[in-house]
Each structure stands twice: as C-alpha cells, then as structure tokens.
Structure I
C-alpha cells in the first residue's frame, strides 16, 4: 500500500453494527485516534453476515479494507502490518489465532490483543477453546487491552502470562450520540440484541413492570428475540435501529434500561457501549448492578440501580421530573469527561508510550500506577490527568457471535 499507517487494527467488524457491539466501539476509537493525528488502517474479514448489513461501509477515522481470507490478508497488507507502530487484533476475528501468530511474527512495532469480550474469552480459554486467542498467543502479544477492568487484569497477567494487561473500555463518539429533545413516547425503553442469559433481567426490570402498569409505555428495540416471547400490549417492539437512530430513540424515553450479560456481571468492571451511548444522549439510566459500576458512575447521582419490578416502578412513578433530568445530565457530563472517543484514544496513546518505555516484556510496574490511586478511572485517563494536573466456519462463527456474544449489548 502507498499510504503509511502508524496504527493497524484487525477487528470483527467496523462496517456493520448488525447484531454486534464491536462496530460502534471501533468507530468511536478510530475517530478519536484520527483526531489525535494517527493514520489508522482497519482490516475486516469480508463475511456474508456483515456484507449484507453494512450500515456504514466507510466509517470516518480510518481507511477500511476488506479481505477475503488469511491468504488475501497476508498478500495485500503484510507491509502495513510490518511497518505500523502498533498493530491490534480484536476478539472474535475469524481465524484469530492464525491471524495473531502472523501479526506477532511480522510486525516490527508493538502488538496488542483487544478483547471486547473478556469474560467470554477467559471462559473459552478455561475450556481449552482457542477460537480466536490461545494461551501461547497471549504471551506473544506485547499487551492485552481488555474491555473488562478490575481484578480480571491481574488474572490475564498472572494466570495467562500477558506481559501487560490494561483496561480499554468502550467509548462513545459525542458527534453521533448526543441529547435529542423530542416528545416522550415511552416511560422506559431498552436497546439490545436478544441474549438468553440477559432475558430474565429484561423480564424482571421491564416486562413485569409493564404488566403491572397498564397505562405505562414501554419499548424494546433489537433483533433476534424469539417468537415465543409474549410481549405485553403496552410494550412496543422495534426489530432494528441503526446507530443514527439511537439518539432519537433515547430522547423519546423518560428512562432507559441497561442490562448486562451474566458473565459480565460476574466479572464486574464491564461497562457496555450501550451504557455510555445512552448516557451521552442524556437519558436517565436504570441499570442492573455489578461490581465496579459505582466507580464508573455515582449511583443515585449519575445513574440509578434497580433490582426488581418494585424498584423500577417506584422510580417511574415517584422520581420528580427535575430530579430525573438532573440525573440524566449528570450522567452525560460524566461520560463526556471520561468516556469519549477522544479520551479513549488518549488512553491508548499512553499505553503505547508505556510499551515503548518498558522494552522488557515483564515490567515491575504491571497493572498499577506506582502506588497512585486512579480514582476509579482507567490507567490512561489517570495518567493524562496526572500529566496535565475457512468460509462456512467463518460464517458460523460470526452468526454464533451475533447470536450469543454481542457483549456490548448491540441493537
């Protein structure tokens, strides 16, 4: 290729948000990286599931290229991978182990694995399932960027041998998700792909309140919900919303619901992209509880928590309008301060500097800020503040991911 790229990302998809949360995560990240002066190349396997549902074929922030298979990838992009300062391979990339082995043997710069599905990945590794990452490959990557933070990072380093594990939460692009003021259509809404392990909480925190409040207005948007679900008459169903439609959907809700998959709740410290996107739209959020949530948002001030139908109905009925709007705005300000595309790109820059400053793969500064308290922020964010004050198998893999591993609660 004629153009020089300093960052190359190989990810599941950036062109299609259908049935996955990876695309919006990558779109936000590359836009932030571009705004910080990086030239980014994004490489995506061309598979039927996403080729038929490309909502943004050429996302801003990166040059996006599609490749047919591993042979085509190597033939066309070996020089770009070799010369980049940083090469990132994402979770659920088809033939991810083969792709990763090629990357770590080819790249002259730093290499990293970006896990947007960390608890699922660790479950696979525990079961000796090397679908897209292996224990041996973890040790070869210079860094392991994880959308799950907290104690999981130490597990990745100590049990699986990563030289450097760091949290890299998803982020929101405030130019695509922002407050839209429109007439209220629903008292409570939810945006997310069907997930079997998430459905019980949807039943508890939305469908049960809908059954108990006949005059209430509710909405569930997202694909893949089975026909066997009986929706109350006061629940509107929307099969799919493009990312461009998200702000208006959130703006038409008095409250929105955030739900987390079981593996993510158990691991904790796993905020979904939908959580940040909803907050960026200024809608008050009612969320299920998981460890680390109170380090990302101040409970009761920036976000609300519900555990049963009575909690939800109490909030819908009793919270004054002024307080509801204040909480929505406080959540918006928190996200704009700490979880935008620009902030996440800055965080990644700090990690790259850390990699370059510590040439030895095993550094004594692993997973800490030399005794500094990060105040619940990601390492890169805290540092900045301190410094500034085979095709059918591939298809089945992608469909399986869309059905059961849309871990950022995709629409």
Structure II
C-alpha cells in the first residue's frame, strides 16, 4: 500500500484564540518537518449558532462558526478566522492535503435551530432542507479548493450515533442510511466534480453496515473511525474484531482513511505502546492510505498529543506527551509516497525503492531485550532511533531493542 500521510483534525483545538507565540509553537510541534511533520489536516466546517440565542454550553472551541450567514449566498472566511489562521499556518509548514468535514448542518437549516439533536435517534435536518444542505457543502468545497489543497469532503461525522444531544456539548447530527444516500445523491447532482468521502463511522462495524447500503459509485473515498463500541464496562468486540475488519476491507474497493482515532487513556508509557500497536493493527487489517489523529491538542485529560489548558490559555503550559513521541516514530518513518507491510502485531516494514529507503518500526512491550533481524537479507544497518519511558526519539549508537520501547531502524541495501 502506498501511503499518503498522517494528520489531525482541526476541531476543536484550532478554534482557540491563542497568542502568537503559543500558536506558532503548537503549529511547529505538529506540522514542521523537524518535529511531527503531519501533512494532512481535516478542516471542520462549523454549523455556527444563532447570535440571538447562542449555545453557551458548548465545550471550549466546540461552537465552530459557520462560513455562511443565515440568508447569505456567500462564503465569508472571516466568520471562522481563528480556524482558518491555523489551517494557513499548517500549510506554510508543509501540510499538502486538506479534507473538509461536517459535524452538523448550519444551525438555521436544522429543526431546532441548534447544531445538536433534541432527542436521541432523530435527525435534526428535515428532508426539505437536504437540497439546501447539499448546495452549502458544494459552495464551501468550490470555494476552498481554489485556496487550499483540498482533496475531499465528508458531509457527516459518526452519523449512526443516536446521542448527538445537548449533553454532548459539541456539534453533532444523527442521519439514517436513507437520508445519507439522498444527501450524497443531491450533492453529486449539484457538483459532479466533487470528491465525496463517507461517512466517518464510529467503528468498522458501523462502517461495514453503511458500506452495504451506500451509493458506492458516488463516493470517492471511504472514511472510518477506529474505535470500539463500549457500554458502561462492556466492550462489544464483534463491532471491531479482525474478522469484521477483513470483511470490510474485502468489500471496500476504494482508498480507506482512518479519519479519526483518539486515545483518551493515561499517558503512561505502557498505554502509549498500546497506542502504537493500535496503529499497526489498523495498517494491517484495513490497509489505509492515511491515518488521522483526532484532537492533537487537548486540555490535561490524556486525549491530546500535546496538552494545554484550552479553558485558561493565559495561565497554561504546553506539555508534549509520551504519546507525541510514540506517534513521531510513525510520522517520521512512514512518509507520503512510501509503501508499508505489517510483519507482525508489533513490527512494521517501510520501504521506498525509488529512494532506496528501508526501515522498520518495532514495539517491544515485553520485559525482555530482543534482537532483531530484517526479513530481507540484503540490508545493512544505517541508524537506530528509540523512545522509552526515560528518553524521547533518541538516536543511539547501540542496536539493542530494550524492554518497553518503540524503535525505528533504518537500513540501506548492501
């Protein structure tokens, strides 16, 4: 599989009015090639709020302004100037791919004039507004593609989730399979040149069900989130087991993106190694073209690659987490244009014959030191980078894969 890149969503951390120093430091850490070097961002098309009755309960950054005003035909980037600024800064640092996505239709199109549903399992967009919504999506896409390296647009986000209600403190909208089909058909009828991705399902199980019903000929790219369905203390493994993943991959004949995954568990290094193995599992079972982390920056709650108090930016400290350094092994080793092959659940092989590039990422989550031999005999060791609980992305002279480490090993051909 030829890889397209790694990325992050701009919701909601990019809708925070940082001071210039903080903004530039965060963008450098995420997008500069000397650091994480993410090359993909997903821009969140906000649904806005009625200025006469604003949604003040939304989480910090979660009330994303709409690019159109109610009753206007025109896109106005000034409406969303904070997120647009972060988008522009990311492109300056090397982002070459932008996907647009929507959590909720604009507030004035919805039944309750809000960007969340009143009741679980009831769509907030009435059928008489499907055409207006499709036209809105087309207008934004046509406007953005002239200014930014836009590749696609996803009209929905986790649309099978019935609980996009007030208590979620964020935008969201439930859509049935039938309503999704109708909106996609209307969008393609309005703009035959638009690249549609769909439909950011919560898990592979939901994505498989949608794949069986979706208007496949109208969809250019299949997006899926890499979560498991949980209820209280129970995890429904059937929703995400390897067999379901293999069936899904067999049915999908187009490029797949892991368009969202976030790890909200502890940032202790053992959990970070689990995060790394989760990425390898995604690459093994779904062969995605791109892999996107959800909230790259988040308040001190273990979700972010970078932690920063979004609720009190005047007294906040930027913390680069162990998860960030774990992710760096993937973003620095597997680049756009490379190919990859999963050797086992802990080992990823990366190669690019044109660049004479051969590398491995190895996760050793055991208590034993292990030795490693490349699966090809004509490779000569070049250099060796490792992260452990005690050091971050460190180039080492020794070639030992210590316990509880993630290691990138680079080779050249003999």
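Some values worked out for this structure:
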quantity	calculated
Per mean projected area of the Cα convex hull in nm², for residues 3-146 alone, the highest-valued of structures I, II	II
Source structure (of I, II) for distance in nm of label points 7 Å out along Cα→Cβ at positions 163 and 259, computed value 4.2	I
With FRET efficiency 1/(1 + (r/R0)^6) of positions 11 and 243 (r between Cβ atoms, R0 = 25 Å, to 0.05) derived as 0.95, matching label from I, II	I
Origin of the value -8000, where helix-only ellipticity at 222 nm (-39500 (n - 2.57) for each DSSP H run of 4 or more, over all residues; to 500) was derived from one of I, II	II
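None of the figures in this text is laboratory data; all of them are computed from the coordinates on show. Quantities reported herein were computed from a predicted structural model and do not represent experimental measurements. Cβ atoms are built from the backbone, for glycine too; each structure is taken alone.
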